[in-house]
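J.: Below: a set of structures, written as C-alpha cells.
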Structure 1
Amino acid sequence: MNHTKRKALATIGLLGAALIWGSSFVVIKDTLNNITPFALCVFRFTPAAILLALIYAPKLRHAKGNDIKKGCVTGIFMFACYIADIMAFKYTTASKLAFITGLNVVFVPFLAWGFNKKRPDSYAIIGVVLAATGLGLLTIQKGEVIGAGDLLALLSAILIAVHIIAIEHFGKDSDPIVFTVVQFAVTAIGFIILTLIFESFTFKMLTGNLPQMAYLSVFCTLIALLLQVVAQKYLSSTTTAMILTLSTIFGAAASIYFLHEFMSVQMVVGGVIILGAIVTQETKWSFLKEML
C-alpha cells in the first residue's frame, strides 16, 4: 500500500475517532450522575489496557524497552489531560466543554514550535486572537465571570495539545500497539491511585451503567485512541488536531440534542468564532483562494 493510500486511511480513521469522541461528551456527562469522576476513568482505562494487552500479548512479550519508556512518558501527558477533562465535566456543560477543548488545535503549532523550530505564521496568530474572542463570548455571560469548569476545560485543551505533540514526537518510531497499551496502563494506574486517595471504590457503581462504561472503554478509549496513534504515523500533529476538531461540532450538537443543554445566541456566536479560529489556522483559507 502506497503512502497516499495510507494517509487517506489514516484520515478516515481519525474522522471515525472524532465522531466517537463527539458522542462521548454526552455519555460521560450523563454517567457522572452515578459514578465519581476518577472512578469513571478507572473503569474506562483499565479494561481498555487489559483488553488490548490480551489481544496483542505476543507482541508485548517482545516489546522494546525504548517503546515502553516512550509510552510511559506520553502516558503521563494523557493522564494529566484526562484529569483536567473529567473534572471540567463536573463544573461546566458538555456543549461548552466540547467547544473549549476543541481549542487544542490552536495551541498545537505554538507548543510544537519548541520541537520543530518552525515559528507559527500570521494565520496562527490571527487564530489565537479569534479563539480568545470566541472563548470570551462562549464562557462570559452577562453579570458572570469565567467559571472553574471553563478554566479546567481550557487547561484540558492545552494538555490535549501537548499529548498530540507527544504522540507525534515519541510515537513515530515506536510500535503503535505497545505505545498505546503502555499509555492506557499508565493512565489507569494514575486514576486508581487518585480514586483510592480521594474517592471510594466499588464495583457497585457499574450497576445500571455497564453499557455506558463498555462504550467509553472499548470505543472511546481503546478504538479511538488506537486510531489516533496509528494515524499519526502518517499525519502531522496539526493535521491530526484539525480533523479531531470535528469532535467539537459532534459533541456540542449531541449535547444540545440529547442532554437538552441551553446555548444562548452569544454562546453560539462564540462557538462559531472558535471554529473560525481553527479553520483560519489550519487551512489558511486556501480553499477560498482556489475558488477565486
Structure 2
Amino acid sequence: MDVYLVQPRGFCAGVRRALEIVKQTLEQYGAPIYVRHEIVHNKHVIEDLKKQGVIFIDELSQITDSSRPVIFSAHGVPQSVFCEAEQKNLKIIDATCPLVNAVHQQVKKLEKNGAEVIVIGKAEHPEILGTVGQLKNPQQAHIVANLAEAKNLNIAKNTEVGLVTQTTLSVDETKEIAAYLKEKYPHLKNASQPNICFATTNRQKAVRELAQKVSDILIIGSKNSSNSRHLKEAALYHGAKRAWLIDDASEAPWTELDNCQAVGISAGASAPEYLTEELIKALQQRYGNINIYNVIVVEENISFK
C-alpha cells in the first residue's frame, strides 16, 4: 500500500498555545484547575488532561472551589462570562486563540459603527457563541450556517451591515455564501475578507491536493471538531471517492481499506501527531511493507506567545 502523508496537518498554533497555557497553569498552581468548555475539540487531548487534574465545565456555576484558576478555551467566550467570573472573584486565564480574538475586535468595531452583523457559522458552536457574545446587543447579529439561510435573511437594504465568519469553516462554502451576501448587500463590510484562519485554510488546501493523488483519504480528528469535519468534506468535494473521519486507528475502516492500493492521511488542527503515528503503525502491521510519501503543500512556522 502507498500512503500519502500530507502537510500541514495536526496541531495549529492556536491549539499549541492553548495547551501550553494549560500546562503552565498546572505547573504554577497545581491540580485541580478548571477549564470552561473543552480546551480544544479532541477526545484524546481531553482525556489526557483530565488525568492530569483538569476539570472541564460548561458553566462557571459548576466550580466548587473558587480558589482554583479557570481557563477559557481557545474558542473564546462571551463578555458575559468574563463579567460573571469577575463577580465571583475567580482567577481568569484566557486561552482564546489570537485569531478568534481578532474576530471579536472586528465585531465590536462593527457594532460601534452602528452596523448589524452577519455571522457565518454554526449557531451552537462555542466560537460563534463567543463571537456574538461580544456584542452589547446580540440581536444585531444574524447567524447563517449555509447559503439557504443567507437567502432567507431579511435586512433592510439601507442598513449598515458587516460580515464576520467562524475561523474553522469550509473555505469553498464560505466563499460562496460571502459572494452571495455581497451581491445581496452591495455595501457589505468585510465581505472579501473571510475570517477563516490560516491553519484551517492550509489544511483544506493540502487535502484538496491530496484528493488529486488518491481516491481514499483518512482524516484524524474528533466528530465535534469543526475543522476536522470540513477536511473530510473538502476531500470529497475535490475528488476523493471516499473519506473517513476517525478519532484514532481503532476506528479505521479496515474492511474497506483492504481493497485500497493507496490511501491519503491528514489530521485536524486539534489532533495530536501521535495519533497519526499510531495509524501508520497499524497500517504497517496489517499490510506489511507500506510506501510512505510526504506531500508537503504549505510550510507552517507560525507560533503565538
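Quick note: the coordinates plus some simple rules give every number you see, no bench work behind them. Bear in mind the structure is a predicted one, so any value in this text is a computation, not a measurement. Cβ atoms are built from the backbone, for glycine too; each structure is taken alone.
J.: When FRET efficiency 1/(1 + (r/R0)^6) of positions 235 and 251 (r between Cβ atoms, R0 = 25 Å, to 0.05) is calculated, the result is 0.75; to which of the structures 1, 2 does this value belong? Intermediate values should be presented prior to the final figure.
T.: Values: 1: 0.75; 2: 0.95.
Source structure: 1.
J.: Related question: For structures 1, 2, which has the highest computed value of FRET efficiency 1/(1 + (r/R0)^6) of positions 43 and 123 (r between Cβ atoms, R0 = 30 Å, to 0.05)? Could you put the intermediate results ahead of the total?
T.: Values: 1: 0.15; 2: 0.85.
Between 1, 2, the highest calculated value is found for 2.
J.: Computing distance in nm of label points 7 Å out along Cα→Cβ at positions 243 and 267 gives 1.8 for which of 1, 2?
T.: Of the structures listed, the value fits 2.
J.: To test your reading of the models, identify which of 1, 2 gives -25000 for helix-only ellipticity at 222 nm (-39500 (n - 2.57) for each DSSP H run of 4 or more, over all residues; to 500) when calculated.
T.: Answer for the origin of the read-out: 1.
J.: Here's a follow-up. From 1, 2, which structure was mean count of other Cβ atoms within 10 Å over residues 3-10 = 21.4 calculated on? Could you put the intermediate results ahead of the total?
T.: Values: 1: 13.0; 2: 21.4.
That value comes from structure 2.
J.: Another question, if that's okay. Who wins on relative contact order in percent (Cα under 8 Å, 6 or more apart) among 1, 2, i.e. which is largest? Mind dumping the intermediate values first?
T.: On the way: 1: 42; 2: 26.
Once relative contact order in percent (Cα under 8 Å, 6 or more apart) is tallied for 1, 2, the winner is 1.
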